[in-house]
Structure 1
Amino acid sequence: MVTEGKRRIDGFDDRELVIDGARLRYAVSGDGPALVLVHGLGGTVENWRALAPTLARKHRVLVPDLPGHGRSQALPEAPDLDALVDSIFALAEAENVERAVWIGHSLGGALSLRAAMRRPEAVRGVVLAAAAGVGSSTRIGRLTVTLMGMIEPGKAIAPHRRAWANSPLGRRVAFGWWGVGDAVALEPDMAEAFFTGPAFHTKTRQAGRALLRTDALDGLERITCPVLCLWGASDKWVKLDDGIAYARRLGAPLRTIAGCGHLLIGERPEVCLAAIEEFVASL
């Protein structure tokens, strides 16, 4: 049974549905060709605050909190990324979201690729926004994902997220070393959106472990839908080399955003929006 909650993105209904015994939360809005927006590891619905309302003017847009993230409970089991993908498909079916373009940021990109492999009839296109899966398979990448899941540094900031977001120094300390090209220029509203997730996360390490157990590059040759790779040229977290690797393997175009880091969907939303709309219109 779908139940309603308060809005977390302008114009979107916040809903929840129990899937495999886990209460999953998501936002939905709009009419038209379907889009599924999938956040990254440690992210939440609010990460899409700058893009989702505009996309919903012409599309039916589904934005889930991944299991263990935000207001969603962890799944009873998630041995690999496919378990997370199946939970998103269940939400999409409940909302009659069919033949969608999946737009995935970071971990969400790897999930979007798995979706296209598992159910090609349900995915008509994929946008990889700084997708994880290449660098995270290296030894240092695996160690980083494991440590971030254990330590969850954002939880210390989350209770004071508004003050941190409104402070240029706070944004520089929190994001400058890894997340964005220009932390001072990051809009405070978007900084607060990225700080929101850790206040509610329950078990993000479930998704992190699933990523480490899944070879994101295995089976890419089975993907038949169009793919767009979208990357920040100054991404320190999922480097541009990863975008080049994905583009080569998938035969996909790669668009880079100068001076932009890993959190491109909040750092340069207008450029991301233009690239997404152009790609979707071409399908």
Structure 2
Amino acid sequence: MKTALLQLNVSDDPVANLPGTVQMVRQAVDMGAEFVLTPEVTNCLSTSRAHQKQVLRDEAQDATLAALRDVAAECGIHLLIGSLALTTNDPDGRFANRSFMIGPDGAVLARYDKIHMFDVALSETETYTESSGYRPGSQAVLAQPAFAPVGMAVCYDMRFPKLAEALVTAGAHILTYPSAFSPVTGAAHWHSLLRARAIEAGAWVLAPAQTGQHAGRAGALRSTYGHSLAVDPWGEVVLDAGEAPGVYVFDMELDKVAEARRRIPARDNARPFDGP
């Protein structure tokens, strides 16, 4: 199955970002892709909560979601919108970091709100408190497109193998980790974490990513790691996009899932235990 990972370098302006994203989806389709995936915060990457309150919209009014649903229907493809930053009705005003699986008729097949918030102190000068602006989700989601069950996750979720285990137990053959990963943790952990999730699950792992330094009108500027990855169920990296924005197409051989699980039937071999 021809699959495309879009590697984006979005700004904090959703209106300006949208035409390029739509163009890249069309380019992926021209290259033969039947399943296209975009990264985390496809519509807007910003560190300024005040700016986000000005430019973000709720799901019903978000122009990026509407346009990408339209292009999926026009092209007859499945499209994973890695995530959109959206306003909510939460009393504390926090946003949602929401991923969408879109069907070839443009319908929303599944939506997932990122569960694990990136609240870390990487150094004295680099800290992140995602939970100050985004409220965490609480529901794991298995999407059911026609080609295979897809376990939906976002970025920091990859550090929590119990989520992946729950998704695979529910039937996932593919795990998605759209991301806007820090360059520091990316260089240290990106490849290792994604390969580990694929090996443990005996599943495809698809991780479209943001890349480079991101333009913004407000707040500190963000940089992201890039290196969108596709990892097969044996843990082999079949696509590493490096650092350049672009459209990256590969063949996703879905029969590799059954092959990997036959060779290493780890889930069948798991046993209950006591302690410690």
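Since every read-out is calculated from the coordinates, none of them should be taken as a lab result. Since the model is a prediction, treat every value here as computed from it, not as a measurement. Cβ atoms are built from the backbone, for glycine too; each structure is taken alone.
Some values worked out for this structure:
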{"read-out": "Origin of the value 16.9, 47, where Rg and Dmax of the Cα atoms in Å was derived from one of 1, 2", "value": "1"}
{"read-out": "When distance in nm of label points 7 Å out along Cα→Cβ at positions 130 and 194 is computed for each of 1, 2, the largest belongs to", "value": "2"}
{"read-out": "Highest-scoring label, criterion being mean count of other Cβ atoms within 10 Å over residues 42-49, among 1, 2", "value": "1"}
{"read-out": "Structure from which -11000 was derived, helix-only ellipticity at 222 nm (-39500 (n - 2.57) for each DSSP H run of 4 or more, over all residues; to 500), options 1, 2", "value": "1"}
{"read-out": "Distance in nm of label points 7 Å out along Cα→Cβ at positions 18 and 34 - highest-scoring structure of 1, 2", "value": "2"}
